[in-house]
Structure P
Amino acid sequence: MKFTYLLSLAFLLSTPLATSHLFSSCTEGSFDSAHVDNLLVVRDDLSPLSADEKLAISTYAGFLAREFPRIALVTKDEDMTWLKTIASTTTDSQSLDDVLTTLPCDKCTYVLCKIGDNSTSAALSFSAASSDPVIVATDAIVPMLETHGIKMIKNLTDTADDPFWALDQDDLTFNSHVSVIQNAMNPIPLADLTVKCGALSWWGWGDCEKDPQLPSLPARALNLLTKGDSVVLGWGGGDDPEWNCVHASTRYGAFGMIATDQAINVGILNIDPKNVDITPQKPKPAQPENTDTPKHTVSFVMSDGDNVQWVLNDWSAATGNNGWWSSEDRGKVKMGWTLSPSLASLAPTVLKTILDGATENDQIIAGPSGAAYAFVNDFPDDDTSTAFSTETSYLMETAGMRIVNVLNDEGWASSVGNLLSQDNIDGVFLYEYNGYSELEGAISFVEDKPVVGGRFNLWSPDFYNVTTLVEALQDLPNLDDVTSSDGYTVIPVHAWSHTVSDIVAAAQLLEEDGRFDIVLPEELLSRVAKNVRQN
């Protein structure tokens, strides 16, 4: 029997949501199980496919995932790790022709584009706004599609120089809760999620806020989103996409950005979280303090866990001692890990797998800056800030996170008040955008809860390496004064220049010194709340 896609996109986007949380608009009405009985996996790692085929497969996979995940793309063995969290069994496939033979589609058409220019974004947007399945295609695969009876519905190759095409079409309606900014030179990541969620796909080829050639594209795209209930996925262009795009998304009232521009199968992993039995982290037993000989309390925190495309790729890859979460040294030293709480809604089985694999010496905290990467001092109004904080609280509670690492363009402790008004958030580790540790370990109390600035960065070559970091800690004045900020140090660990092995090396040197306690983030906050606040 041929597969026929029946779910209406209009229904998907207009049905009232029982609970409005991140990505509810993408999963409402989808399958009611945490597992797929048999997932067709297209093994690009075993038999390389062209980009044309992979784009077509990803868009078709996105349509199917609106109702039930049936197809996934595998580019390396590690991709199977996450797919196995939703699939009981898998069947290998090695071509688009095989996919359409195995899962034929009576109602499919295709939209024609050319990979690498604005027609790609236009075609993805057109496909996303369609109720019936529209495969994004290039000239190279047209003959094969037509042998399967799939005909062209629209030719968009003439939109190569028009980044506004999708925005100018009055008959196209997009999801107001999710937007995707993705480089047309690399359209395969997020193609499935774009189509599944019915999201606008756009690329400005420049700064999100200041592009002299396309001054209104980001504004028009971001203005489609519901203020205080939306998010941007992907990553931007320009000389500094992080600074500009995070600023733009928060200033327009979205919750911020989730870095996913190199992530595949996100639309497949984006299943309804109510079907996933996530076991939240539990509080760890307090670590005794030596009151007779006070010690300096130190907590290491690995950076960049908010970067979901990294988490789904190298972060968890089996790279031994040189790795991060997969490191053979993980668990030897108490340390914190930033992780995007959005995974609770975006990819709940991934979050479950990570939490289930944590050791007693691992503590997961919310990555910058909560529900998404945001500069929380940039939200346009208090309502948006409150909505962001409420959603962050919900996602953190699902994961058992009780600390949020906030990254602001300015280190204003006052900007985290709405976050700390949430009952299940115990404190904030506050970094400034430029340098992470410009607050030099300063401690404030907001809503009667601690806000602790980073003191020293394990970050080479810009700041400290293992040896110089230990020397800097040893040289601190009043390092054993537990009644002030002098007695506590949060160390942001730069993920791109240091590994778990480096943390272990630094911790061993500090323990040999005898004047330092290496603790989990929650223990450091608990000591600050007890010893500093009462003074």
Structure Q
Amino acid sequence: MANRKTYAQHRAEVEKRYPSGQAPGGVGIDDIVQLRMQNTYDTHLDIARDMATVMRADMAAYDADPSKFTQSLGCWSGFHAQQMIKAVKRMRGTAKGTYVYLSGWMVAGLRNRWGHLPDQSMHEKTAVADLIHEIYVSLRQADEVAINDLFKELKAAKTDADRAKIIEKIDNFETHVVPIIADIDAGFGNEHATYLLAKELIKAGACALQIENQVSDAKQCGHQDGKVTVPREDFIEKLRACRLALEELGVDDGVIVARTDSLGAGLTQKIPVSQRPGDLASGYIKWLKTEAISDANPIRDGEVALYQNGQFVKPARLPNGLFPFKENTGRERVIEDCITNLTEGGADMVWIETDTPNVDEIASMVNEVRKVVPNAKLTYNNSPSFNWTLNLRKQVRDQWIAEGKIAASDYPEGNELMKPDFDDTDLGREADARLQNFQTDISARAGVFHNLITLPTFHLTAKSMDELSRGYFGEQKMLAYVKTVQREEIRRGVAAVKHQHEVGSDLGDTFKEMVGGERALKAGGHANTMNQFAAE
């Protein structure tokens, strides 16, 4: 937390205002100090500014050492984000290098008022900003709960030495607040609409905006068919809109992630106007699928002609008016997109949406980009849309056959590789080892600064509810809950097992004491069943 004051500084300020030791109404200065320190951020715009600085420092650290990549999981509620950060802090002792990814897919699928929707920008815009705000409310409450616990220890301390140790913990407390990379889809409209929405996301706390080069009103999930991209100059205007929003709100270090869907997008909605050879428009038009104009294939009324390579040609056009690109040009268009977005669009990172998780394929594209932009950095979607087990096993099988390590008949070729029979084979173990090292490899070889999984909490919730429901409504009854949930929470040290404490019951008790003293009616007395977990 930038410029966070110490316990001693807060106390000195309050004592200067109230040398008697009490504020009006008998409010104690100790209580004022505690509440000020629990309030780790005054506004969510302060969060955006602070977290942008954190991201910039992380990016610089990655440039110096590619092993220092960052990670996030997509979270569709504040509670998911809170529990993720708590788990990381419990495991590592710090949440540094950990972010939250806010997925437009999950807002559409789970967090809008219109029901479960596909990832096509049909959900209301406000739902995106609302979820960012909710996540930061949850992370800030985690700060409040943790700092309140430290102040309880401080009040119970018996010696000055013990007090000094606890005050040191308070002063060195690491916030649960981390950067959010927020998915603004294709901008939800024209460049002005993008700017207005970007401001709302930033005011909610987002320090990084991720925007894609699809047509806003024809947006598709990155792993579905029918994607339509916009000309590069149109996309640059959206990037500028995001930058202006960040600058206007004083998020000077704000980060923009420019996503290209060109690898899987074979269509465009319009032909941009080319003013001169080699401009952005001509670089986009050159990839259009065209037909020669001839006596057998003349130009007709209402058709469009292009002048290319010294002759007029007709761009192919579908019945819906869309223009297809030449087949197998996605890779070249991706490379050009990335270079343009970084050099002319002012993007800080790029995102290449791929159809399979293949380190070699991604690295080959990034190496081309880095010939022009040497420090180009990527955000990469380790997507649940990939069948990771099948993809990695196929990659191992193909490589081993090519190297002569195995015969083609040693392992099946298709979906049979998914069978559990292959889990404990040489091939299965090698694929799992590559899965374990995938993010490390892609960060070292392909310039990936940030690894994320877009939809893990969607799938985790579905899987966990299926597991619990099968047991609880089946033969196991209460054993299913205790065995799969509570016993594991206790043994792993998951704080949420004390669910009353987790949602702020102790915070309420502390505040009641602050204002009511001995009159406070507290929830945390001897009859509170959470005491059953006190020793855990």
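Where a number appears in this text, it was derived from the coordinates with a stated rule and is not lab data. Values in this document were obtained by computation on a predicted structure and should not be read as measured data. Cβ atoms are built from the backbone, for glycine too; each structure is taken alone.
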Origin of the value -7500, where helix-only ellipticity at 222 nm (-39500 (n - 2.57) for each DSSP H run of 4 or more, over all residues; to 500) was derived from one of P, Q: P
Check the numbers for distance in nm of label points 7 Å out along Cα→Cβ at positions 73 and 457 across P, Q and tell me which is largest. P
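As an exercise: mean count of other Cβ atoms within 10 Å over residues 33-40, calculated from one structure in P, Q, equals 16.2. Which structure is it? Can you show the working numbers first?
Working: P: 16.2; Q: 19.8.
This value belongs to structure P.
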So distance in nm of label points 7 Å out along Cα→Cβ at positions 273 and 441, computed for just one structure, reads 3.6; which one of P, Q is that? P
To which of P, Q does the computed value 3.8 (mean projected area of the Cα convex hull in nm², for residues 393-448 alone) belong? P
Kindly point out which one of P, Q the value 33.8 was derived from, the read-out being mean projected area of the Cα convex hull in nm². Q
Among P, Q, considering only distance in nm of label points 7 Å out along Cα→Cβ at positions 105 and 489, which has the greatest calculated value? P
Test item: mean count of other Cβ atoms within 10 Å over residues 401-408 calculated as 10.9, pick one of P, Q: Q
